[in-house]
Structure I
Amino acid sequence: MTTRADVPPDVQAVPPSGPVTPIRLGPTTWILIGMLAVFVILAIFGPWLTPHDHNQQAPFDRLAPPFTTTERGLHILGTDGLGRDLLSQIIVATRLTLIIGVIATAIGAIVGTLIGAAAGYLGGRVDRLAMRLAEAQTAMPMFLVAILLLSVLGPSIINLIIVLPALVWPTFARIIRAEALRLSSAPFMEAAQALGCSSWMIIRRHLIPNLAGRIGVLVVISVGHVMLAEAGLSFLGVGVQPPDLTWGLLIARGRQYLAVAWWLTIFPGVFLGVMVLVINLIGRRVERDMGAAG
């Protein structure tokens, strides 16, 4: 019988193996990806694409409705209570909205994937402890907990990025655990075990790479959920604070003018809704295409 001590290190470092099936995305999926690319371009190059300076105030042009022309030019989406161009603010806010959503989701994905993979592969006490922790957190009203934590820690971008991953990691942990249980008896996993690879190497080099597609779909879908959570927290005053800008903060600032300047709330909300819808549709369609390919 081969023991771990009998296996040289270069044999232990066998490359990950398993079924790899190419994914063919449909034309609708590519259209959605193109729409998402537009938002990404706005996030990267936004400050250079704005029609006006997003911080320039013009009290005489305050609360101008959409398609109003002033001395500064055309304001396609109108102006806010200080005369600042709304479209320019929305474009600039795209960057921070995406940054918070992506970073918070990435942290939650890493934590949840590692916990789920370890729970599914190792089983026993590790599995029971990890799943009880995930179930306990899922049973709690995490959005209310996030409000409480941010009220105590103080509203800031860093605190948002610390708190928001708690909303998504249990989902990653449960789904990755189920996939790890399914793959634990796969031939390439048994081969790695027979060669004496350590549990950590099997999880890192074999299990997680073969779940990359599933993890990617979960990340895409979770980004939309995190963006909605950030918008809700910013709307309630415990999220992003001025002078930083996100779509959620723009919605919050416009609510006081909702009766006389509906565009200040509606247009940032439309951008947020379209972004989340596109992200979720991409995730669902990629998941469907993966299922068809598998």
Structure II
Amino acid sequence: MSTAFVSVPLFHGISEDGLQGLGEVFERFEAQQGTVLFATGEVADWLYLLIDGRVALQEEGENTIELQPVSLIGELGAMVELNRRVTAIAMAPSVFLRATGASLRTFFERNASVAVTFYQNLLGMSADKIRRDELRIDDMRRNLIKTQKALKAMRELVLESPSTELSEPIHDMLEYLIAQNRRANYVIAPPSALPVHVRLPDGTSHGVLQMSRQFLEIPHSAVQSDGDWRGVLVLPATEIPIAGALELAGPESARVNLDLLIEEYSASLEDYLTQAQLLDIVL
């Protein structure tokens, strides 16, 4: 079974004895066409090695990537129990070797030398993925800047042109798009290394789900009443009294559109958002 691992970068540098030991952790798994290996939102448990057949990775029901043998599927999620970001479906009768993240961690506890090589490879693969993501994000950012400039030019053209019944709705739509693309609307989910929560007047604390310079997304448990909302934003280094208008954001969350902050508090919030964004950059 260890011969299937030879061409997989995650197992490069592991001795033959180590590969033999890993082979005992993996099991053979056969899937019929249409079998769902895992679905978006599920907590990852299995790591799959596709050795025959085809697998499609789907987002929102659309195929984004089709994998051919030999392909490793879900390695990072299984090892650290992340929530799956895509759905994996067998597109033909397929054969896999698979193991749970828990069984691999148990094996590594007894085989330190194999573990060191495995995790070095996993870290290197993850760093490569992150750098590729950064390149794509940089490309998207450049396109966004070009789009923003084009939208502003179109808005000026509408303002300078003779007015028609279409002028106002076109102008309003351009204003909306320009506002949505502003840097102030960039949203982050507070990372585990820099957690953020809100403290309510009754003393209870609730984690912040998402945030930007203009709003917070909080769980329904942090909603005091309809309308105006007040609390304290507890950042890792400071606390900021905040208030704003409340609106529903989803079935389990609400959005607080923040009132204008004084300069000192605005600077503290900006510092935190910058620190959180830096965690997304591989230096």
Structure III
Amino acid sequence: MLSASTKHMRDITLEELLAAGCHFGHQVNRRNPKADEYIFEERAGVHIINLEKTREGLIKAGEQMKQLGSERAYVVVVGTKRQAQQIVEEQVKRAREAGANGLFYVTTRWVGGTLTNFSEVSKNFKKLVKLNEFLAAGNKNGEYTKHEMLLFERERDKLNMFYEGIMNMDRIPDALCIIGTQLEQTAVAEARSNGVDIIGIVDTNSDPRVVDYPIPANDDAVGSIQLITEYLVDSWIEGAKEAVVNEEKARAAEVKAINEAEKKAAEPKKETPKEVEKAPKKAVKEEKTA
């Protein structure tokens, strides 16, 4: 669970990025001219990414993830590459275990319409939740045959493949965090058409202009994906901790205000000098009347 204490975002060094292999781009013949500003040099037919640009982009992306975490926003981490699937799932689950909710993941395939036709796609989320509950309860009364139960399990597994990481998402996310934007063009297009921010690893074959927070880096190497994803999730968790601190402060201020109001209401009303002066005159008037 999240504790109320917070710590500053850790620094990321060029040495760490170098050791993780973040500097290796694609072959020269796969270059996207729009990514030229991130290329440091060509070496043996492969572009080398400028790690100073990588560090700068990663820090900005981390700050944005922290901000989103502090706002209790929704972010979907998309990593369907074979190298990214396990890393993405593990890191998102790590955030959830830490109590930093609002982070979701897609690791098999981005289903078209997840953002542009959310009301329809989300019906599959509800269906998956119900199937999970039904199969967890078991066929206690023997209403269904073994074959029918097997069909239910197959349907659950099929839905799980696509929606397991987002089935509890009850609205469109505020941002996508994409591992390899070139591969996830459908997700990028949907995010842009819906005004959803994009944080993404941009390799030398990608267009960084379609990404709001580009991180120029190797999007194929396991070490690069691990380092960057872990850093972004750490930033998210830190933002969620900040939200806890702010909420506790707000709660404490509210309780204090209520206590002060109750204390003030319980105090005997003090007479003003004018009221004290009028009191004897009022008593004399009452005696005359009697």
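Brief remarks follow.
- With Cα Rg over 2.2 N^0.38 Å derived as 1.52, matching label from I, II, III: III
- Among I, II, III, structure where helix-only ellipticity at 222 nm (-39500 (n - 2.57) for each DSSP H run of 4 or more, over all residues; to 500) as derived comes to -18000: III
- Between structures I, II, III, the calculation of relative contact order in percent (Cα under 8 Å, 6 or more apart) yields its largest number for III.
- With semi-axes √(5λ) of the Cα gyration tensor in Å, for residues 65-192 alone derived as 49, 18, 13, matching label from I, II, III: II
Where a number appears in this text, it was derived from the coordinates with a stated rule and is not lab data. Note that the structure is a prediction, hence the values are computed from the model and not measured.
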